[in-house]
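What follows draws every value from the coordinates through simple rules; no lab data is involved. Given the structure is predicted, the values throughout are model-derived calculations rather than measurements. Cβ atoms are built from the backbone, for glycine too; each structure is taken alone.
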Structure 1
Amino acid sequence: MGNCKYCGGKAGFMRGRHKECTNAHETGRQWMVTLAAQAASRPDFSEAALLDDLSVIAADAFVDDDGIRAVIAEGWHLAVKEGLADGILTQAEETRLRNFRDQFALDETGKAGRAAAGQLEQAVRDRLLLDARRAALAVPPDDARLDALAATLAQSELSATEQRRLLAQAWEAAVESSIEDGVLSLDEENALIRYLRHFNLEQADVDGNGAYNNMVKSAVIREAAEGVIPDRLGDIPRVPFNLMKSEQLVWVLDGVDYYEIKTRRERRGSSHGLSIRVAKGVYYRPSTFRSRPVEWEETVHADTGLLGVTSKHIYFHGPRQRFRVRYDRIVSFEPYNDGIGIMREAQTAKPQTFRTGDGWFIYNLVSNLAQHW
């Protein structure tokens, strides 16, 4: 005869629990979890009141002290899940959840605890990233907003290294979002620069994926489109271009592949004639050969070298090819994903192509410079 694991009374042959005791335990325990989750989501919950309520239910639900602690942890896990249900975890929600966890010293080493803690941390990080990205693009630049962001980060559980990494990641996202819908405006550029200075971020911190370089390129295009000669190169090595006195170097790209259209010629033909029998098993075939010239064009790699963009010309300098082309001698520009093609103003001119790796930038730069200078 077995005894009930809940009430301790006789449960019957080969049985370890009463059905009514099992129902009371499961129903009571679920209600305790719900109460704990509700308390974890309230800003004014009372630890003593919660424990009193849980103790009353635990007595009828056959839940011991260890079970009460497990219920509180499970309730916190449920509160985290419910707090993330709408996809947004506010700072107030985060504060309540963290206070509840710390007040009961909940263990996060178990599988469920690790999962809930991980979800909470990811939600906090996502919110901080969003706040930081918005702060980076705040127009006009708002120092108070940046100070508030710094204070929020300081109150978070992120280490100093993680905070710096998050700030850099948010800035990179801000750059990409600002240039997706067009050229970076001057106000947006000023806001981005102010953000970097406010948090003492260097170019190396935010250019791992090319975000800083993309910001500069977008600013260069904006200035060229406005009829201003961009001056963003800073200190650069001496270039092998013989610039005119009235022109200014705007951009330099190294390792640019230059392609030309080459005309190939060859003669193609065939022979004709009849086979004449001259003896048994022996034939003679007099024939004639006719041929015709055939021409075709193909794109060939002509050289790899330095491409310079100035206020008046495109320059190319390589081991085998060196030339410059005035903008007013170019009749058309052809944009490519990884470069640009040009066609000179000449009756015998053929397309010339430069593969730079960034077709969007080089096409917009030279086409805008050509319109104004």
Structure 2
Amino acid sequence: MMHQAVDIQGKRRPRVLVMADWYTPGFRAGGPIRSVVNFAAQLDQVLDIYVFTTDRDLGMHESYPGILADAWIKIGGHQVCYLSPERLSWTSITGMIRLVRPDHIYLNSMFSRYMTIYPLMFCRFGGTKARILLAPRGMLMASALAVKPLRKRVFLSVLRFMGIGRLITFQATNDEEVSDVQRWFGQNTEVNRLGNLPAPVPDFVPPADKEPGTLRMVFIGRAHPIKQLDYLLQLLAGIDQQVCLTVIMTREDDVYAARCRKLAESLPSNISVDFREDVPHDKITDIIRSNHIFALPTRGENFGHSIYEALAAGRPVLISDQTPWRGLALNQAGWDLSLKETALFRQSIEQAAEFDLEKLTEWCRGAWTLARSTAEDRPDRKNYITQFSSCISLD
């Protein structure tokens, strides 16, 4: 039997088995990794957390260096098991659930074979009495379902036919995601509103320099059409000021990445683009701070961890209106614009380019203040504790 964690009052803490395809030190899968990392780091003193994941990053053939695979190791106040590819099987997954004997299973993908489908089947066939919470992580958004749509829609139809929606609870981070879940699994599906837990906000660091007529921008995202790097590059073709764009890109769609590089090569001489691939997450804040603004004209984010991290680093953001981050200009924290309004996107880039150091510093502080208020004002930590403290089974 697994060790029983207890709190200072001697009561057994709720045991949560978190299942996710990728975990730290991985970074290539982007926001979903940060969601799980922040959850475990902020709640492992009140919940007995076990993270079950794989031993390598998205798209990589090598395991993480220095990580012991196929065994439970302690990270902070929680346990993590990095499973090697040869151990990824129905037998291993269901055996791990039986070994941990969780009160709750927290699934962090909609379409993962091993970390979602197998646990759901195990639940459907009565293999566990644990309560299941499934976080789609934005994968039910129309923009996400438009990628390889046939396979995803068939899978969702099968889950609906199996009655999965009656057996589990879904997590939604906003009203749109609630609607997405209920559209696929029915209006009576249990959906809990639980926002992503943001990382702590570091101290404010003002920009070091800014001359009117120049701008340093940074884009951070996967090489995928949903992130719309091509859209941003096409916008820059109509800008007269001196702009340097740093692209922090993780490989996913090589054809799309090649198209973006070709677009960058066609830009006029006043626009320079520096591509950097697979930058570790611990380097991101310094890179953001070395730039003046962050840009991500995404087709859709259910939270947008890179957006939050840019705000927390104290840099205004230029994004689409397809994220929860709205009303940015009112807070002097950036711009959230319709993707149909290309002229407004260009005007915002030109506005930022004309900032002097004083004006840019004012907007940087506005961005940082918004991130700090977001981190301080959200009640989600208490809501997570409530979610995972209910219906605890006794061993």
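Out of 1, 2, choose the structure whose coordinates give log10 I(q)/I(0) by the Debye sum over Cα atoms at q = 0.22, 0.23, 0.26 Å⁻¹, for residues 63-102 alone equal to -0.79, -0.84, -0.99 when calculated.
2
Tell me which structure, out of 1, 2, gives 0.10 once FRET efficiency 1/(1 + (r/R0)^6) of positions 71 and 191 (r between Cβ atoms, R0 = 35 Å, to 0.05) is calculated.
1
One of 1, 2 was used to compute Cα extents along the principal axes in Å, and the answer was 66, 48, 44. Which one was it?
2
One of 1, 2 was used to compute helix-only ellipticity at 222 nm (-39500 (n - 2.57) for each DSSP H run of 4 or more, over all residues; to 500), and the answer was -10500. Which one was it?
Among 1, 2, the structure yielding -10500 for helix-only ellipticity at 222 nm (-39500 (n - 2.57) for each DSSP H run of 4 or more, over all residues; to 500) is 2.
For relative contact order in percent (Cα under 8 Å, 6 or more apart), which of 1, 2 scores largest?
The structure with the largest value is 2.
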